[in-house]
Structure I
Amino acid sequence: MLFCGSHDHALGEKVAAIIGCEIGRLEITSFADTEQRVRVLDDVGDKVVFVLMSIATPVDSRLVELCLIADALKGADAKKIIAVLPYLGYMRQDKAHREGEAVSARVIARMIESAGYDKVITIDLHSDASAGFFNIPVNHLFSFSIFADVLKNENKDPVIVAPDAGAAKRAQRFASILGAPMILLEKKRDLSKMHTIESMRLIGSSEGKEAVLIDDLVTSGQTLAKAAMALKEEGAPRVIACVTHPVFIDRTKEILSSTALDAVYVTDTIPLPEEYTFPNLHIVSVAPLLAEAIQKTR
């Protein structure tokens, strides 16, 4: 059986259509003080249940909802409960960058386990190491195949670009799949200010190549904007971005729509309100990827 969080029905319906099932019924209500109450309306006794839900804005509210759904399913005697988390928030915080910081990814992993989930299916974790915080199996999927299909139509002679050192491993894997060269942008971030970049330097050449920026997520869009400008200045005739998770904030649309980027491709791991979209933004679906993983899970 497949259930969806209250914000995730658009993607859930696509997955359900591929699998050939209906979405289970949940009653999710909120009290005046924003406390949530969850009730399962279908018979899940002795059944394997999948809960599809992205832990995105509002992150903490969705995380609580995810945990309450698991407890409700356990109380209704579900045989096995599997969390399908297209985007799993907090995974950027996989280590203490400064003294006194919490390792939030570890805490969230413990919460999901304690809620009663037996397995996690997720896409493009910010760090592969984050999967190690779980004591339950984690099926870590990658969006390479989705974006490879995009590039077959977009580029004839691409160079794959890692917008920072953290994205280098992902970009290298993607370049290997395509048989394309890879270059790196070295980024220096100001840790005292959220979403602020101090400087950026290109390592490698993009001259005459169609540059493809590859990353797991975009928040403010500053990294992509500065990267696109640097690549165009170094001779790239065209620059596009392929980013899995659109973790947009209020000013992201303004920044991305006014950059040197010719196109921005994201997936539907996080539902985007209409007001966050713009003409050069293209959304591709991860539904086939998730459906395949669900169908292979026993």
Structure II
Amino acid sequence: MDLRQMRYFLTLAEERNFTRAAERLHMAQPPLTRQIRALEDELGAELFVRTAKGVTLTEAGLALMDEVPNLLALAQRAKERALLASQGHTGRLDIGIFGSGVLDAIPRILARFHADRPEVKIVLHNLTKTEQIEALRERRISVGFNRLIPPEADLKVVTVLRETMMIALPAHHALTKKASLMIPDLSDQPLILYPRLPIAGLAQQVMQAFVREKAVLRVEQEVEDVLTAIALVAGGFGVCVTTASSASLRLPGVVYRPLISKHLREIELSCLYRQSDESPLLAAFVSVVRNFSLQSATPKAKLTGKRKA
């Protein structure tokens, strides 16, 4: 049986007349008669009783009539879903994320994509930069977000936005009296660095800025994520150089100040994916990322004053 024969059968069963069924199907009667006969031969049972006035359904025909509408509906649904998938409107998108990236831009990008393509299942994976690159090559994720992506011939990198830098300070720290800070202000201050990774990241950028601006670097703690870093600041363990988006972590006991530095002005957030990936779903997502990038200006640091009661 094929879908065309199912449609022919259903039309004839509804019309109970070959002439009317053929007219409704926009075809001549002899080809319709041949197709119905071929279907009956394939099934090994007569589906219609031919009469002078038309046809009536046999028991076999009645049984088939119970199933055919559902079969045709399922076939239509499969066709529609296949078309949507080919256009990137359905399917699953595995995305690599990292700590501070989920504080601002990434959720807004995901929200835009989800609003446009609600049938797509989005699965997030919290991975380091090295893990994201590995997962992309092993096809465990389709796209990732991270900072300071090293050049890789098989990967495409799109800059999402550039963030200004901030200093997170314990609320009782003497430097909170200043409206903004410079690297020399942090000289010999206990510093909390993140992320602690083998591949170059924000921590390395901070250390280089201290060297270039001839400030004494005193590392108190090295941690893997921004939340831990800011929590340590709240506990009074030290200060932390972080990004503007991290200021959304309004932990009690933490005050943020803008960093003024010619060597550490801002840091980019990037989207990375396989050069060879021609998935329409990925193309749709990257389009949202590019539009977001065009519409987004560098976030302005939001200053926090004294802690509210």
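A short reminder: the numbers here are calculations on the coordinates, not readings from a lab. What you see is a predicted model, and the numbers here were worked out from it, not measured in a lab. Cβ atoms are built from the backbone, for glycine too; each structure is taken alone.
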Computing P(r) over Cα pairs in 10 Å bins from 0, in percent, for residues 121-232 alone gives 11, 37, 31, 16, 5 for which of I, II?
-> II
Parent structure of the calculated result 16.1, given that mean projected area of the Cα convex hull in nm² is the read-out and I, II the choices | I
Quick one: mean count of other Cβ atoms within 10 Å over residues 33-40 came out at 13.1 when computed from one of I, II, so which one is it?
-> I
Consider the structures I, II: one of them gives -9000 for helix-only ellipticity at 222 nm (-39500 (n - 2.57) for each DSSP H run of 4 or more, over all residues; to 500) as calculated from the coordinates. Say which.
-> I
Given that volume of the Cα convex hull per residue in Å³, for residues 73-184 alone, derived from a single structure, equals 163, which label among I, II identifies that structure?
-> II
For relative contact order in percent (Cα under 8 Å, 6 or more apart), find whichever of I, II sits highest and give me its label.
-> II
